[in-house]
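Coordinate-derived values only; no laboratory data. Bear in mind that the values here come from a model prediction, so they are computed numbers and not experimental data. Cβ atoms are built from the backbone, for glycine too; each structure is taken alone.
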Structure 1
Amino acid sequence: MIGSCVSEEGGVYRVRVKDLPRALQPREKFDRLGPENLSEADLLALILRTGTTGTNVVELAEKILMQYGSLSALSRASAAELKKDFPGIGKEKAKLLKAALEIGRRLVQENVGERPRIASPEEAAAVLRERARSLDREVFWVLLLDTKTRLMIPPVEVSKGTLSSSLVHPREIFKPAIQHSAASIILSHNHPSGDPSPSANDICITKKLIEAGKTMEIKVLDHLIIGRKTCDGDKGFFSLRESGLAVFEER
């Protein structure tokens, strides 16, 4: 690991960041390469600014990422958990880190737009992805759309389940659609495991809700299951409409 060396006496000591070669210092790398070319560890190091006793800030950032595995997992950790997992991180450092992650989440959500037109599963997933990213249990949402398939209001959370399942009733699903006179809806829920593959129960519930929508003359256009991307080619979500596992209304 960067920053570990052995003194002439044989004792191990830690190099301070300012003692690292300038090319390896996060601030120098920021100036030379720009933020878009920095590693996640370097970006975290810039936010944290200083390390802890015996650990420089680059090493601390690397340990945090190794502990949680990803920025998404890190965003789910509370300030109290950060302090517990890394005793050298005080209240202020933990709050600063959480604030930076929250700004990133809000920026992505802001870029989606207040009333985007939802013409594809990818566009629906873009609205929901940041909401689902840090959840540790299933949540079921409904996207309410007008006659031009524009999102009428932010996604409506209709149920919150356990760590492995979510309870859904047609009454909770269609109540907000009736209240807002939605022309159509898109169903969605997340899989905290990260695997968006539908269960048999997911498919069964979807078919029942499609039929309920026909009765109330509210089109059910799709059911998205939000997971997590594992590689560049992975969408990170599953569309039951695209898969053909259920027959949805036409747009």
Structure 2
Amino acid sequence: MIHFEERGRVGLITINRPERRNALNGELCAQLAQALDASHGLRAVVVTGAGSAFCAGADLVTRFADGDPEHGGGDTFRPGFEVALDAIEAHPSPVIAAINGPAMGAGMQLAVACDLRVAALGARLAIPGGKLGILLSNKNIWRLAALVGHGAARDFLLAGRTVTAEEAEHIGLVSRVSDDAVGAALALAGEIAASAPLTVQGHKRGLNLCLQVTALGTDAIRELIALETAAFASRDLQEGMAAFAEKRTPEFEGR
């Protein structure tokens, strides 16, 4: 489900599940992390989606298939997803998201974890967690706020804002908009690959270290983990999943 190819000094990773609009599950996340590990010798990597979508988010049909979310367990997706995003961050070379279509929920979080983002005209980005009862991890909240600022992050997470590619460029969520996102991302990757690799890799590491200076402290992380655990054990999460499956508006009770 993950296709990886080398194009000279550049790697191209494609999430190849177009029949599900490239929705992610645990297996896909593991394959994505493996492809990133296999590309460590390359000077830049592009991540994109097959078909008309970048990534529709987590596969909610299978996400809690192996357990009971009411009792805080059974999430088959989150652990592997966090490993994949950490692999992007830890990759020595720049990772570029070619957002060829909608990037929703986990799809937008995947794009945010990348170093650079190129969006196609017509692409839309959102994190509709509030409509499903899903709370982002502390790392993904922090990554989003660090990228777009607290004002825009609050708009995404509290108000469920959806943005077009042009709006995303305006707020700094994406750095380029093109009618051919994959082609533009590969061209950008080629420019990066022609630069001095130790300089580029050093700058990426330096930027990541700068972010760590303002990273969340231990107490804040513990508090957010407790909030995340409570959200995943809530009746509202079950209602959100049921409403999604039944294609109806959820009725949340705050418990």
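For Kirkwood radius over Cα pairs in Å, for residues 101-172 alone, which of 1, 2 scores largest?
Values: 1: 13.3; 2: 12.1.
Top value of Kirkwood radius over Cα pairs in Å, for residues 101-172 alone goes to structure 1.
Have a look at 1, 2 and say which one yields 3.6 for distance in nm of label points 7 Å out along Cα→Cβ at positions 149 and 229, as calculated.
Details: 1: 2.2; 2: 3.6.
Computing distance in nm of label points 7 Å out along Cα→Cβ at positions 149 and 229 on every structure in 1, 2 gives 3.6 only for 2.
If distance in nm of label points 7 Å out along Cα→Cβ at positions 205 and 237 is computed to be 3.7, which of 1, 2 is the source? If you can, show how the numbers build up before the last one.
Working: 1: 1.7; 2: 3.7.
Source structure: 2.
Please state which of the structures 1, 2 yields 12 when relative contact order in percent (Cα under 8 Å, 6 or more apart) is computed from it. Display every interim value, and only then the final one.
Working: 1: 12; 2: 20.
Answer for the origin of the read-out: 1.
Where does the value 149 come from, among 1, 2, when volume of the Cα convex hull per residue in Å³ is the thing being computed? Walk me through the numbers before you get to the answer.
Numbers: 1: 149; 2: 120.
Label of the source structure: 1.
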